[in-house]
Each structure stands twice: as C-alpha cells, then as structure tokens.
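Asks: Next up, some structures in structure tokens.
Rule-based calculations on the coordinates, nothing more; no lab input. Just so it is clear, the model here is predicted, and its values are computed rather than measured. Cβ atoms are built from the backbone, for glycine too; each structure is taken alone.
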Structure 1
Amino acid sequence: MFDVEKWNKEETYAVMRELLYSFNYMWFLMEGWVKTHCPEKADNETFRVLSEQFGAYQAKRLEKTITEPVDGIDRLTAFLRHSHWFAFEDIKLEKLSDTRLRMRTSGCTAQKAAKKWGLGHYACGDSGFRLRKGFFTRIDPSAVVTRVFTPPDEKPADTPDDISCEWIIAID
C-alpha cells in the first residue's frame with residue numbers, strides 16, 4: 001500500500017491524478033468492450049443500475065471530504081467540486097436558484113476520445129443520467145436530475161458550441 005502519509009502534496013497529487021486518468025480510461029475501454037461483445041447487455045437496465053450505484057458510491061466516499069457546513073444546492077455543488085467530473089472535465093456550474101443548478105460539460109474528454117477512435121459520438125445519456133441520479137440522490141434524496149441534452153441530441157439554440165452536455169439538478 002502507498003505510504004501517502006509520508007509523501008509530499010505534489011507527489012500525492014501527481015500519483016492520484018494519474019491513477020484517476022487510468023481508471024477513467026479503463027472504464028471507457030470496458031464499456032466499449034461490453035457494447036461491442038455484449039450489445040444486448042450494454043443497453044439494459046442492469047448496466048444502468050451499475051452506473052447509478054457508482055454515482056451513489058462516489059457520493060458516499062466523498063462525504064469524508066466535504067467539511068463545509070453547507071446544505072441545499074450549495075451542498076450539491078460542494079460534492080461536485082470533489083467529484084470525478086471535476087477531476088476529468090471542464091465543468092461549468094450555474095446556480096439558477098436556491099433549488100436549481102445547471103451543470104454543463106465543456107469539451108468532454110469522452111466525446112473527444114470517441115471522435116479520436118472514429119466514432120461519431122459517445123452515447124452517454126442513459127448511463128450519464130443514472131450516474132448523476134445516484135450521485136445527487138445520495139447527497140440529497142429529494143434531488144431530481146433532468147437531462148437537457150447529451151450527444152447525439154440537438155443542443156438548445158442558445159447553447160455555446162463548446163458545451164458537450166447539459167443537466168439541471170433540482171431539489172424538491
């Protein structure tokens with residue numbers, strides 16, 4: 001096991017960052033393998049449940065890192081700032097009200113990888129929804145996630161070109 005307690009901050013950051021990228025890459029490869037070799041399994045409820053469980057587990061683990069005494073939309077934002085989305089992506093957050101938050105991804109790495117590998121897009125809508133649902137409802141059971149668009153959906157007219165997907169998270 002790493003003796004991270006003896007590492008300096010720069011060492012810890014560098015190793016953890018590279019591990020995060022490695023795990024993200026492996027997830028992408030495994031998902032691609034399932035879609036290629038078991039397409040009937042890739043687009044079914046069981047696979048989506050795994051995404052939701054991952055989101056909930058990530059939020060559960062992050063409970064250890066959130067030290068600010070915040071609630072509501074600000075609590076969801078605090079968790080997001082510690083999530084894999086912020087580790088890998090350029091996330092734009094906009095607090096729309098005390099109960100609503102807009103989450104946009106600019107220049108999505110999965111979309112870039114899909115294009116690099118000759119795919120038109122990475123279809124992340126269903127699994128992305130379930131991942132976010134698990135994440136946000138673990139933090140606040142009243143959270144409701146709404147998908148505005150994900151590839152290959154058409155973007156709303158007023159959406160900047162660099163935005164890859166958009167979600168609205170609300171607390172009832």
Structure 2
Amino acid sequence: MIGKLFKTCQFYGYAMIQILIEPRRFFTELPKNETMAKSMGFCVICSLFYVTASLLTGIYPSPVRMGGIFFLNSVGMVFIPAGLSYMTLVITQKKKSRFSLLFSVCAFSSGITLLVSWMSMFVWFTEPWKWWLIYTGLKNTCKLSWKPALLILVVTMIIQFFFLYSLYLAFYK
C-alpha cells in the first residue's frame with residue numbers, strides 16, 4: 001500500500017517536472033504511462049491546490065460553497081476541451097483515438113496551469129500556455145501533424161468560447 005502510494009506520488013512529481021521542463025518529451029511518453037485514473041488524479045491534486053490557494057487569497061462569505069464551486073469548475077473545465085477535441089478529431093480526421101488519451105492531454109495541460117492560475121492576473125499567461133500544451137499534446141501524444149493539431153485546437157477553442165459565452169448570456173444578462 002505504501003509502495004503504491006510512493007509510486008503514485010513519484011509519477012505526479014515526474015509529470016509536473018517533465019511538463020515544466022520538457023513538455024514535448026512528456027507528451028511523447030504519455031501513451032505508455034497513461035491511464036484515466038492517473039490523469040484524473042493529477043487533475044484532482046492540482047485542483048485541490050488551486051482551490052486552497054484561491055480560498056486563502058480571497059474573502060468569501062461561504063468558503064466551503066466557493067471551494068466546491070472552484071473545485072467543480074477546475075475539474076469540469078478539463079472535460080469540456082477533452083470532449084470537444086475528441087469530437088473534432090473524429091469528425092475532421094476520421095481517426096479513432098482513445099478518449100482517455102485526449103483526456104490525459106487536457107488533464108495534464110490544465111492541471112499544470114492550475115498551479116499558477118489562482119493568481120487573477122496570470123490568466124493572460126496560463127490560458128495561452130494551457131492551449132499551447134494541449135497543441136503539443138495533440139502533436140506528440142496523438143501523433144498528428146501541425147495542421148490537424150492546430151485545426152482541432154482552434155475549433156475546440158472557438159466552440160468552447162461560444163459555449164461559455166452563451167452560458168454567460170443565459171445566466172447573467
């Protein structure tokens with residue numbers, strides 16, 4: 001049990017360092033090490049860090065409620081680009097790939113950026129970085145050339161933008 005926990009922590013540490021230092025190499029090696037549980041675990045750990053940092057730096061009337069909202073938002077925002085990227089890949093490339101592979105790319109890309117995105121002005125840095133990491137993951141994990149990877153990325157970004165904008169209009173206007 002302790003050995004398995006140590007191996008898991010070792011993998012997450014390795015993933016974090018590799019994504020920061022050599023993202024292309026990490027995403028090239030990802031299909032050999034990828035499981036949905038590892039990807040979700042990495043995303044949950046980074047989300048918990050994000051929630052803790054956000055709650056400690058802000059004043060909220062109901063911190064437990066806000067923590068839940070922050071957590072669901074940070075984990076949920078991994079499923080949206082993963083699903084959109086998968087649908088775009090299947091539709092445009094007529095290529096079957098495992099959803100877990102695209103989910104892993106989005107989970108590791110989003111997870112690493114969550115570590116600094118709790119600082120409000122870092123959104124200008126973390127969002128382009130996240131999308132560049134997803135693009136790198138599409139190229140190296142899914143073995144796509146630059147044109148299909150860029151097409152999938154742009155289509156996913158556009159659909160996600162309009163989806164979130166429509167939610168904004170539906171609930172806040």
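Asks: Who wins on mean count of other Cβ atoms within 10 Å over residues 46-53 among 1, 2, i.e. which is largest?
Replies: With respect to mean count of other Cβ atoms within 10 Å over residues 46-53, the highest-scoring structure among 1, 2 is 2.
Asks: So, one more: For volume of the Cα convex hull per residue in Å³, the calculated result is 142, so let me know which of 1, 2 that is.
Replies: The read-out comes from structure 1.
Asks: Here is a further query. Given a computed value of -16000 for helix-only ellipticity at 222 nm (-39500 (n - 2.57) for each DSSP H run of 4 or more, over all residues; to 500), which structure among 1, 2 does it belong to?
Replies: Working through the options, I get structure 1.
Asks: Related question: Thinking of 1, 2, which structure, once FRET efficiency 1/(1 + (r/R0)^6) of positions 62 and 86 (r between Cβ atoms, R0 = 30 Å, to 0.05) is computed, gives back 0.25?
Replies: 2
Asks: So relative contact order in percent (Cα under 8 Å, 6 or more apart), computed for just one structure, reads 27; which one of 1, 2 is that?
Replies: 2
Asks: Further question on the same structure: Computing FRET efficiency 1/(1 + (r/R0)^6) of positions 118 and 158 (r between Cβ atoms, R0 = 25 Å, to 0.05) gives 0.20 for which of 1, 2?
Replies: Structure of origin is 1.
Asks: Taking FRET efficiency 1/(1 + (r/R0)^6) of positions 38 and 102 (r between Cβ atoms, R0 = 35 Å, to 0.05) for each of 1, 2, which is largest?
Replies: Comparing 1, 2 by FRET efficiency 1/(1 + (r/R0)^6) of positions 38 and 102 (r between Cβ atoms, R0 = 35 Å, to 0.05), the maximum is at 2.
Asks: For structures 1, 2, calculate mean count of other Cβ atoms within 10 Å over residues 22-29 and state which one comes out highest.
Replies: Across 1, 2, mean count of other Cβ atoms within 10 Å over residues 22-29 peaks for 2.
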